[in-house]
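**Q** As structure tokens, here come the structures.
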Structure 1
Amino acid sequence: MKELSPNHYERAFENWLIDNRIQYIAVDEHKRAAFGRSKIKSFDFLLYPSNQQVIIAEVKGRLFKGTSFAKLAGFECWVTAEDIDGLARWQEIFGPGHKAVFVFAYKMEKIDIDFDGRDVYDFDANRYVFFAVKLDEYREFMKRRSPKWQTVTLPADKFRQCAVQMQNLLF
């Protein structure tokens, strides 16, 4: 486990993987510089679910400020163009037995939230929900968010269409 990682979203997700007995390899924060020599942005985890393709996962932490999951509204799901390019390249390098996904780790800002039956993960005095969007679907529906910051996002209706809880992707 990456105890020294300052990223609580990645730590929460890694603990969720452990609790759900998903085999994985974490890309060590301190060794990511080695990936830098290849000029391809690194990813966060390789996941090995039973009887499935290996998943190349890039975790994106976001704060959820809403009060209900009923309509899956209010979920920030932007990423950088570098994130898209990096995951696409890794998916190509690893080949057909691998599938790249963005894992959106949402930390709940409010205490009283209607989760609409979705699974919640408690970690380190916080509550999280993990959604996955396959890279191929993200690329198909993404829209430019900020040319200055080189970010893209999914329109809300496309997020609702593509996002699945991690449990549904892995089990």
Structure 2
Amino acid sequence: MKNILTLIILIIIGFLIFIYSGIYNIAATEPHTKLVLWIMHTTMERSVKTHAKGINTPTLDESLVKTGFDHYSEMCEGCHGKPGLSPSEMDLGFYHEPPDLSKGFEWSPAELFWIIKNGIKMSAMPAFGPTHKDEELWSIVAFLKRLPDLTPEEYREMEKAAQGKTR
């Protein structure tokens, strides 16, 4: 038991020396090591899946898709882009580059809702729960589920329709 306690203390001291040494480069221009990437990705993925359990998904109908488009184009498009458009300079400056949601994703509706509502620490993904009602967030989820099937032309048509509403 004493050996295990000594080993734990040495590991903690090693981590503290590593952290305070500053040798790990956190610059967004320098990729993480494979181990750090695995730790971060696995932690994020497991956290989202765990915290999204028990969230009841409402019916994600076409009326929600239209409202979700309005929110997506206003709040998400700047980082996640739109169909047929290359990443912006800002997108390319992020590390990690925000996922192009028009190409699809593996998250369930409940998981997407949780991500949009709570954000992801140290990823530039903000939490929209404090500023938006759940109904608005579900509309974004409805739109995101439809987004991978939209052509660039269909997306432009949605943009034109949305612009016509605001005039």
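**Q** Work out the source of 1.0 here, i.e. which of 1, 2 gives that when distance in nm of label points 7 Å out along Cα→Cβ at positions 72 and 128 is computed.
**A** Going through each structure in turn, the value belongs to 2.
**Q** While we're looking at this one, here's another question. Can you say which of 1, 2 returns 3.9 when distance in nm of label points 7 Å out along Cα→Cβ at positions 120 and 144 is computed?
**A** The read-out was computed on structure 1.
**Q** Assign the value -19000, calculated as helix-only ellipticity at 222 nm (-39500 (n - 2.57) for each DSSP H run of 4 or more, over all residues; to 500), to the correct structure from 1, 2.
**A** It must be structure 2, since only it matches.
**Q** Here relative contact order in percent (Cα under 8 Å, 6 or more apart) was calculated and came to 27; which of the structures 1, 2 was it taken from?
**A** The read-out was computed on structure 2.
**Q** Also: Which of 1, 2 yields 1.31 for Cα Rg over 2.2 N^0.38 Å, as computed?
**A** Computing Cα Rg over 2.2 N^0.38 Å on every structure in 1, 2 gives 1.31 only for 2.
**Q** Distance in nm of label points 7 Å out along Cα→Cβ at positions 40 and 152 was computed and gave 1.7; which structure, 1, 2, did it come from?
**A** 1
A short reminder: the numbers here are calculations on the coordinates, not readings from a lab. Computed from a predicted structure; not experimentally measured. Cβ atoms are built from the backbone, for glycine too; each structure is taken alone.
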